[in-house]
Structure P
Amino acid sequence: MILCTICARSGSKGVPKKNMKLINGKPLISYTIEQAINSKIFENIVISTDSKKIANLAKKMGLDVWFLRPAKFSTDLSSKMTVIKHALFESEKHFKKKFGEIVDLDVSSPLRRIIDIKNAYKKFKDSNANVLITGNKSKKNPYFNMIELIKSKPYVIKKLKNQPYRRQDAPATYDMNASIYIWKKKTLLKSDKLFGSKTTFFEMPEERSIDIDNPLDFEIVEHLLKKNKRKI
């Protein structure tokens, strides 16, 4: 059985009250809730929030909301893995069933489409993986044009024996986009580490990989949502 978690606390540093902020006429969180429901692959969908306003919206959209996230899991320092585990435990008690797989959909990624969720889950199953993460090709490459300063002098972060002179010749690298995470339950409960021998990766296009962290991200995503409003 598959549980979908959607984590949305009331506080946000980059964009205040981000999860309920209207974007293209709808609260940001509503996009992720709609995607989860319309994907039709989850036995249950659970919202983990400390906000009654968010909880009430989720109820109106048809989700079963019976708890608010404890304050100790709602601070700036709270680990999302801890929040997801708490939501899993609450769900197993409430629904009186055991879930074997957990899919987390991040609220800050409304450009994600239903086909991304379905294909990511298919990749997870076909790979017999314990963990799946998503991302997109990175614009900057640590083997070519990402640097660090050592004693005030710039050096390429990742050095190769034969240093490339064109970005196209450097090894491909990817940015994690935080859009979709999938775990087998036993792996989620055993460790907070994402990377291991049975972690797989699902690539998403750049135009669906923007993670809203600041007001500029918000403006860009709103523009793209308006441009592609009929595409889900």
Structure Q
Amino acid sequence: MMILPAIDLRNGRCVRLTQGRKTAVRVYSDDPVRMARQFQRDGARMLHVVDLDAAFSERDSPSHRVLRDLVRAVEIPIQFGGGIRTRKDATEVIELGVTRIVIGTMAIESPEVLTKMLRQFASEQIAIGIDARNGRVATRGWETQEQVEALDLARKFKGLGAERIVYTDIERDGALAGPNIEQTCAIGALGLKVTASGGVSSLEDLRRLKLASPCGIDSVIIGKALYERRFTLKEALHISRVG
């Protein structure tokens, strides 16, 4: 199971939100590049980076510049999401050097564009972000509640040719409440690769996720637990290798 440390960018700083609320923000570092380099030194094989400003449809933020700096600063791959709403956005980010993009709102609002992108890019370059609150999907920085169930949407995306889902339980994200393994597994059971996101608070959570890997969970994003020093990245990586 791959461990992806999270770097969420807000006004160019490394932050964490609680349950996706932009008013519930805590700044952990004014230097995301230093944070990324530390994660790399500690053994991370991929980073998960999110532009929260773009996700909230806020323009003229320094986060896109920071993303460019991150790509140049580390040698490990970067998975990036937040505000990718067009094929042009996707192409620009990939040309910047990002290994994999996570598409959320655009995939839901414009499935025909998603279909074209799935044909344009290699399958490993695209993940679909499904963010859910009480099982129902939320979009546009989690500020718009949709009426579609996460499982139904995952099934639809699989039919379009998607291979990987990044599933986030919004109620647990940043809350250190434990991951929603049942729902994450249900998505994986459709025959999709799944990256679990939201709620990891302990090494025991990681052990439970690893035990659930046969259902399709092959990776997990960890944010607040690392920043709050609930455990170290090295300890998490050890769990991912040996259990």
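FYI, it's all coordinate maths here, none of it is from the lab. All of these numbers come straight from a predicted model, not from anything done at the bench. Cβ atoms are built from the backbone, for glycine too; each structure is taken alone.
For FRET efficiency 1/(1 + (r/R0)^6) of positions 18 and 210 (r between Cβ atoms, R0 = 25 Å, to 0.05), which of the structures P, Q scores highest?
Once FRET efficiency 1/(1 + (r/R0)^6) of positions 18 and 210 (r between Cβ atoms, R0 = 25 Å, to 0.05) is tallied for P, Q, the winner is P.
Given a computed value of 0.05 for FRET efficiency 1/(1 + (r/R0)^6) of positions 90 and 154 (r between Cβ atoms, R0 = 30 Å, to 0.05), which structure among P, Q does it belong to?
This value belongs to structure P.
Who wins on mean projected area of the Cα convex hull in nm² among P, Q, i.e. which is largest?
Going through P, Q one by one, mean projected area of the Cα convex hull in nm² peaks for structure P.
For which of the structures P, Q does the calculation of relative contact order in percent (Cα under 8 Å, 6 or more apart) return 20?
Going through each structure in turn, the value belongs to Q.
Matching task: 18.1 is the computed value of mean count of other Cβ atoms within 10 Å over residues 186-193. Pick the structure from P, Q.
Of the structures listed, the value fits Q.
Of structures P, Q, which gives 5.0 when distance in nm of label points 7 Å out along Cα→Cβ at positions 34 and 162 is computed from the coordinates?
It must be structure P, since only it matches.
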